[in-house]
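Any read-out appearing in this document is the output of simple, stated calculations on the displayed coordinates, not a laboratory observation. Everything quoted here is computed from the prediction, not taken from an experiment. Cβ atoms are built from the backbone, for glycine too; each structure is taken alone.
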Structure P
Amino acid sequence: MASLKALKMRINSVKSTQKITKAMKMVAAAKLRRATEAAEASRPYAERLEAVVSSIASKVTVGPQSPKLLAGSGNSDVHLFVVATSDKGLAGAFNTNIVRLARRQAEALKAEGKTVKFYTIGKKGRDQLSRTFRGDIIHSIEPGDLGKLTYADVQAWGEDLTARFEAGEFDVAHLFFSKFENVLTQTPTQIQLMPVAVTAGEGDAVGVSATVEYEPDEEEILADLLPRNVAVQLLRANRENAASEQGSKMTAMDNATRNAGDMINKLTIQYNRTRQAAITTELIEIIAGAEAL
């Protein structure tokens, strides 16, 4: 049985931990509001731009002069997974859920005989993927505080990815991130980043049913919009991650604070019982000694 001193020290230690987790929950709650506003503000533009690009791309006849971001390489043998996570932990299953989705998709593609490479944004994603796919990680980025990322930051990443795509390092790029739903729900999401995904009937996605004439022509517009779309989708993914990270961290720290409270109660009961047992033992010894006299 633990001594009274050891129990007292453990109780104090858990109380100190509880103060830290409670403070971290409050910090996450304050950051969550700003991160949520940024994520919600970026969604309409990113979704609209993606719809416009897909709409214009569906009207273009792909040829030798078409941008490679539109035409692709003609193959789908080499896939690049752009896995966006965070640099910090203590956020519940936020990072793990994104990596799990990417790992599951990678294993499925490898089973089909495809080659999968990884481009990681965030230390946590890199660390987890390196356990299984160390030799497949071609580049890693440490973004720092996701809430402070700007368009200029992600534009540099987009230019790097575009250059690698045009150099033929991969045929298809997929972006993995966590879409923020609410404090309790963050959904791991996968979208095709390169080449642009064009589906039948996409022309109605932007609410235009009449014939449209473009000036300049569609291919010239796409040549400007396609690289911009890559950067915008990267920015959107990281802003969604920023909100998801704080929501998941807030929930995790709340659970940790409550668990610390439960442990303090159990340790306090054990401390009181041990103390009472010690007092009872001393009284018995005193009474036995008095009777002996």
Structure Q
Amino acid sequence: MAEPADFRTPVKPVWCPGCGNFGILSALRGALADSGVEPHQVMIVSGIGCHGAVVQYVHVNGFHSIHGRTLPVATGIRLANHELKVIAVSGDGDGYGIGMGHFIHAMRRNLDITYIVHDNKLYSLTTGQTSPTSDKGSATKSTPFGSIEIAVNPLTLALSSGASFIARGFAGDPPHLRKLITEAIAHKGFSLIDVLQPCVTFNKVNTNDFYKERVYKLEDEGYEPVDKAAAYERAVEWNSRVPIGVIYKEDRATYEDEVVTIQDMPLVKRPVEGVDITRTMEQFM
């Protein structure tokens, strides 16, 4: 059985000292080990943003996609070889901004993909502009007088769009986050984990201390994540108390379960003898 160290690479992370991404990386490696998978059985797809380099730091198959296109790439990989554990990783800008449409469609289809979003409420790679999850009134480089937009709530959006596993984690609590990622990987269907990830360089409001004073674990209160109405109530909590843990989950057929052409074997294992693509290739030569 693989250990967390088996998922390390020789590449040294280049994130800012104290960045919440380190906690997420540690939790992800640990969760992969806990899931009982080997490195060759996993594919991680990342997008553009500070999170994007994660494919260099985890010893599995990796694909660094273009901005906002993490989930379409992950979908294609999953349908081509549904024997792989596919994990998509985005930031709040990548996933909830330009990638918003893909996010909604992947959830309603219930593809068996684990989606981890590093949510620091900013476009931090480009030095701290307002992102879709920035709170109304946030003063940033792009909104010096305060954002006039209402922030996206990824949890309520996921509830209304059909995700079958919805959770929130905190980068400052890697052991708890590790358990959430392990459960998400084991879940059959689309799993969202929105991770509260402090940006120590540009976000001086949503800091580690800010979250540590507010976060509480849903499981400590005996919460059962099976009722959508109750899940919505937890998903909109924010000011004095911020819940982390599994918000909602349900069992239902995945997209892959109903794709007829991959029931007997993955597409990548289908024989291709006798297929002549000469005329097709001539169009591009």
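Out of P, Q, which structure matches 6, 22, 25, 18, 10, 7, 5, 4, 2, 1, 0, 0 when P(r) over Cα pairs in 10 Å bins from 0, in percent is calculated?
Label of the originating structure: P.
Taking mean count of other Cβ atoms within 10 Å over residues 187-194 as the quantity of interest, name the structure among P, Q where it is greatest. Walk me through the intermediate numbers first.
On the way: P: 18.2; Q: 24.8.
The structure with the largest value is Q.
Where does the value -22000 come from, among P, Q, when helix-only ellipticity at 222 nm (-39500 (n - 2.57) for each DSSP H run of 4 or more, over all residues; to 500) is the thing being computed?
On the way: P: -22000; Q: -7500.
Checking each candidate, the match is P.
Quick one: distance in nm of label points 7 Å out along Cα→Cβ at positions 147 and 259 came out at 2.4 when computed from one of P, Q, so which one is it? Don't skip to the answer; put the middle values down first.
Values: P: 2.4; Q: 3.4.
Only structure P yields this read-out.
By the measure distance in nm of label points 7 Å out along Cα→Cβ at positions 35 and 75, tell me the structure among P, Q with the highest figure.
Top value of distance in nm of label points 7 Å out along Cα→Cβ at positions 35 and 75 goes to structure P.
From P, Q, which structure was mean count of other Cβ atoms within 10 Å over residues 139-146 = 13.1 calculated on? Could the numbers behind the result be given before it?
On the way: P: 17.1; Q: 13.1.
Here the read-out was taken from Q.
Work out the source of 18 here, i.e. which of P, Q gives that when relative contact order in percent (Cα under 8 Å, 6 or more apart) is computed. If you can, show how the numbers build up before the last one.
Details: P: 33; Q: 18.
Answer by label: Q.
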